[in-house]
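Okay, got some structures for you below.
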Structure P
Amino acid sequence: MALPQLKEEEYYTYADYLGWDEDFRAELYDGELVMMAPPLRVHQGISGELFFQIRSYLQGKKCKVYPAPFAVRLFPEKDDSDTTVFEPDIVVVCDTEKLDAKGCNGPPDLVIEIVSPSSVKYDRVYKFRKYQKAGVREYWIVDPETKSVQVCILENGRYVMSVYDETEKAPVSVLEGCEIDLSEAFAE
C-alpha cells in the first residue's frame, strides 16, 4: 500500500483524498488527516449483523445501505475542495441523487458508528457535531463494551437521544417499521 503524499502544512481536501490508495484508511476532519485503526473482530461482528438486518429490511425498497469503507462528504464542493470526508461503519441513503461512484455527497439519512477505545471521543463529540450540523437525520453510536446504542434523532436542528441495550429492539426512525434486534447484534 502506498501512503499518500503528505503535505508540510498538513491540510487536506477531498481532492487529496481521491488520490490516495484505496487501502489507505483515513478520514478528513476540517482538513486534518485522521488515521483509522483496523477494526477489532467484535466491531466487525456487530457491524455485519447491523448491516444484515438493515439490508434485509430494505430489500425491494428505494433506500440503500452501505458498509465501510464508504466515503461521505457532508458538505460537498463542486471543485472537491471540501475538507471533511468520513467513512462511517454503516450508511443509509434514501435520496439516491446524493450517490455517485465514489460515495455519498451530502448528509445520509442514517449513520452508524461503532466506537472503539481509540475513537470514543471522535465519534461521540466531533463526528456528532458534524453530523448534527450537516443534517444527518439519525445517528447511532454503538458501544460494544457497554452493549448499548445511543440513537440520536434530529429534531429542529438538534439531536434528541435515546439509549437501547442488548436486550431491546431499537426502532430506526428514518425507516418506518424497521426495528433492529440488538440481542443479535451483540451476540458473541
Structure Q
Amino acid sequence: MNFKRIWKFIWHDDSLLSWIVNVILAFILVKFIIYPGLGLILQTNYPVVAVVSSSMEHNENFDKYWENAELCYKEFNINKEDFQDYIMKNGFNKGDIIFLKGADNIKKGNVIVFRGNSQNPIIHRVVNIENNYYQTKGDNYKTNCQSYPQLGETKIMKENIVGKALFKLPYLGWLKIGFTELINVFRGGN
C-alpha cells in the first residue's frame, strides 16, 4: 500500500473499517500527543479533568448564592468581596471539563485538584493555608459547609496537589462520565 492509498482510505473512504481506523488514530493522537503536550505546557501530569461530583455547584446567581453560603466562609475570614475576586466565583457543575496548570503559587481562593483519601482526585477551593498545608472545601453550601478530614482536605501537602484550575468547558466531561459508568456496568460495578 502506498501513502496516497492510505491517505484516501483514512480521509475519504466511507467504510466502517475506515471509521474504526479514524477513531483509533484520534485516540492515539489525543492520548499520546495532545494530552502529554498540554501537560508539558501547563506543567502538570493532569492538564484536563472532568468534574464527577456536584460539590462545587452553585445553582443560583452569585448574590443569592452568597446569601446562603456566607456563613460557610466566615470561619475562614472570606467575605463576599474576596470571593468575587476568586477564579470560578460562580462554581462549576458535574460534567464540566477543567483545565489545570502546575501547582505553583497557590493562594486562598484558588481551585485545586488534589489526591486526598478518596479513590478519585478531589477538586475544591482553597480556604486556608497554614504551615505549608492547604485546606479546601467545596462551594456547594448544601453539602459542603465544612471541610472534611475524612477526604483528606484539611491538611493537604503540596506534593498531593495535582494542579490549580485555569478555566472550564461546560458539559464536555459528560463523555468521560458516561464511558466510566458504562464500563462499570460491564464490570458488574455500581
Structure R
Amino acid sequence: MEQVRSFIAVELPAELKAELHHLEDGLKLGNQSFVKWVDPYGIHLTLKFLGNVAANRIDEIIGVMQDTTRGITSFHLDVGELGVFPNLRRVQVAWIGLKGDVEKLRLLQQRIESGLVPLGFAPESRKFTPHLTLARLRNQASPSERQRFGGLITSTNFEAIHGIEVDCLSLMRSQLTREGAIYSRISTVELK
C-alpha cells in the first residue's frame, strides 16, 4: 500500500513568505554551518503532523478536517516575536510566534487532534505553541554555538507587514529529498 507522508496545516500568503525570506537572509550573515534553514517559500503553520499514512485513508482524514471546521469562521493571525525551542541554553529550533486570534486557532487544532484519535492517530503530548519554524540546528552544533545563535534570534526585531487570513486548512504531502522537504497540497477544506 502506498504511504503518504502528510500533515495538516495553514498555508501562508506569498507576501508573508517573501518577508520571511528577507528575515532569514538577514539572520544568515556570518558563518553558521551548524544551522539548517527552512526554505521560506515552504514555511507553513503545522496543526498536526500525521507521518506516513496509507493512501486509502486520505479521504477519512479529509472527513475529519471537514467535521472539525464546522462552526469555525475565518480569522486573522499576525506574526509575533522570534523565539527558540527548547530554551536559550540548548537551542534546537528557531521560530517566529503568532498573535491575533490565537484562541480560535487553538480550538481548531484541538478539534483536529481529538477528531483524529478514532482513526488511530495519537494526540500530541506537547502543548500546542503556534509558530513558524525558521531554522533547525544540526546535531553537531556546540553548546556555545547554540547559545550564540539563540542570542541572535532573541535580539532580532522583526515586524511583518502581512499576516495570515486563516480561511482554509490544507492536507499536505511532504516528500523528503537531499535538498530538504518538498511540500504539495493534497486537499483543502474551507472555513465557512
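Table for the structure above
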{"quantity": "Structure from which 1.25 was derived, Cα Rg over 2.2 N^0.38 Å, options P, Q, R", "calculated": "Q"}
{"quantity": "Among P, Q, R, structure where relative contact order in percent (Cα under 8 Å, 6 or more apart) as derived comes to 33", "calculated": "R"}
{"quantity": "Distance in nm of label points 7 Å out along Cα→Cβ at positions 56 and 160 - structure with the largest value, from P, Q, R", "calculated": "R"}
{"quantity": "Comparison of P, Q, R - label where distance in nm of label points 7 Å out along Cα→Cβ at positions 96 and 168 is highest", "calculated": "P"}
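Every number in this text was worked out from the coordinates using simple rules, so none of it is lab data. Nothing here was measured: the structure is a model prediction, and the numbers come from that model. Cβ atoms are built from the backbone, for glycine too; each structure is taken alone.
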